[in-house]
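Take a look at the structures below.
Values in this text are rule-based calculations from the coordinates and carry no lab data. For clarity, every value in this text was computed on a predicted model and none was experimentally measured. Cβ atoms are built from the backbone, for glycine too; each structure is taken alone.
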Structure 1
Amino acid sequence: MSKRNFTIDDVAEAAGVARVTVSRVLNNEQNVRPETREKVRRAVEALGYSVNPQARALASGINRTILLIHSHDPDREPNSYYHSGLELGALRACSALGYDLITRAVDPANANRARLLSSFIERERPAGIVLPPPLSDDVQLLEDVKSAGVRVVAVSAGEHARSVVAGAGIDECAGGRAMGEYLLSLGHRRIGFVKGPPDHLAAALRYDGFVDALRQSGIEEEPWSASGDFTFKSGVEAAERLLQETGQVTALACANDDMAAGAMLAIHRAHLDIPGDISVMGFDDTPMSDIIWPPLTTIRQPIKDIAERVVHILVDAAFDEVAPYETLPHELIVRESTAPPKSHRHVA
């Protein structure tokens, strides 16, 4: 037999059934007799027939694309690892499930963000949308997407958003608590913290967990803190403030690795030793954290696994009946940027 691309009509003829019956079997519909289903299956195997995803999409009116929205302010440098981690994880799932991945960027501070997202939906007609923080905590935005008839899942969403849509993430509060507990276990009692953006609930939960660890150890006073925007530059600026404002901190925890790396640069510039004078700790476990000097102690957040999981949740057949929020494990990664403090060492 000469090699050619067989069609659904060829399968129907080989199985001795109607074209619509083949379609029902291929779409796994229930109203087909077992013996008929088996005849179609044998015909598909004999012909080596495979479904053309684009043709199926056109015939069914369903676009087999997933739209991943990056929360990105164009005036700031992007958190490159977080963005790429989301893309790689989502792409891994899309490839396995037969979907295409499209990425777009929306500024969370843009007053027209809902209209912009609506234009993406109208143009792309995606099968579903993945929203990372802080957009994943914009409950009104989530409701708007659902009202448009599009499936949506949230990455690292807060409690309120979890009641609206499905999603996945880590226990951010527990991750922050692990940071505090580890630094406390080394003997640190004067610890600073560089927070994330004020509108980023996941980052706020990390700080809440960190403070809770201090409270549990008997430290009632509020720790020195600064707010960054997850960028390297904001980490530099926060640490420079720290060194100007206080000489009492022996450890500095940061809400992500980029800011921790920036803080380390500022500390090096001040001719201070890490961790001899100040221990530094991050969050995420980006590839950079293992190659900067000294290598960074951090909390590993499985960003790629989270993105992969939310795509699977998005396309799950039971999506419309249940809205699960899955919590993936985080992990403390200890490296050379942290050590016990030097007793009563003045760092300013």
Structure 2
Amino acid sequence: MDMVNGSEEHVNELLKAQAHVWNHMFSFIRSMSLKCAIDLGIPDIIHNHGKPITLTELVAALPTLNPTKACNIYQLMQILVHSGFFGRQKLGDGVEEDGYVLTDACRLLCNDNPLSVTPFLKPMLDPIIMQPCYFLGTWFQNDDQTSFVTAHGKMFWDCCSHDPRVNDSFNEGMASDARFVNRILMDKYKGAFEGLNSLVDVGGGTGTLGKAIADAFPHMECTVFDLPHVVAGLQDGGNLKYVAGDMFEGVPAADAVLLKWMLHVWNDDECLKILKRCKEAISTGEEKRGKVMIIDIVLMENDETQLFFDMVLMATVNGRERREEDWGKLFGAAGFSDYKITPILGIRSLIEVYP
């Protein structure tokens, strides 16, 4: 088929199609350039400079930069400005160079920001997560459970339990996200926790979110429930305790069960088992109505970031993001009577599920 012969309008559409293909072909450059900026410490250098920084000043402030690569920093900064992580400002007073400044997105990458997302960015851009995406085509044609297995010969969770580097990096990433989520919840939807005397954070990792909730509600008994190798060595304190176990076998009893970014790593049958165990755990007495609190994505098919997460889950743990109708079917099958979705966490929502 000869696609070139045709009107000028057709040729222009053809060129747009080529540009579209090329844009996606090279889109990995955005994430790799961002990782490079983090590796070099550029966000912190600009932040610590305290004012717009020229390229010359930035190059001089990079302690490990090979002098022969100084001329290439401009190219890196150019793509990062285009991607919205840095801005440029005119400096005036006869200074010909523009100064680089941080955008709101880049402030979230500074190490001294208590809401820094860098600990989450690092494991997500680690080769151990990136490589399975390279094997997706092969995985669709073989019998492996995930393309992570195709790439590494074992499941992601096996890597976490046997490789301290992977486990620590993953837990640090989840902890940083928990701090971010807690800030939003406490600022915007603290009422969701009012009236609860006990809460269990299922799959709560090292307890960052559980501890924050316990601190915000000193009267509430908070339990972080996770696998033995995750909570090993973690110390109880005040109204917070750690319990080791398997959520497929049972969940500690509480007024509320919290599932933060948990269910999307499991298939529907596994989610159904988890939700049934949660329903058994929550209090359902006449004077109080227990609930399950889920922090997860409610998939919208026009949200690119949500779709990216969906693909990452497929590649690493054979998980998936779910639309509202998918969530509703799961809740009904698990025996719940009602649910409420509150989209207060960016691409994620708080879903409250009632027995």
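The value 11 for relative contact order in percent (Cα under 8 Å, 6 or more apart) was derived from one model only; which of 1, 2 is it? The value was obtained from structure 2. Given a computed value of 56, 24, 19 for Cα extents along the principal axes in Å, for residues 107-194 alone, which structure among 1, 2 does it belong to? The read-out comes from structure 1. Taking distance in nm of label points 7 Å out along Cα→Cβ at positions 67 and 243 as the criterion, the top-ranked structure out of 1, 2 is 2, with the highest value. With semi-axes √(5λ) of the Cα gyration tensor in Å derived from the coordinates and found to be 51, 20, 17, which of 1, 2 does the value describe? For semi-axes √(5λ) of the Cα gyration tensor in Å, the value 51, 20, 17 is produced by structure 1.
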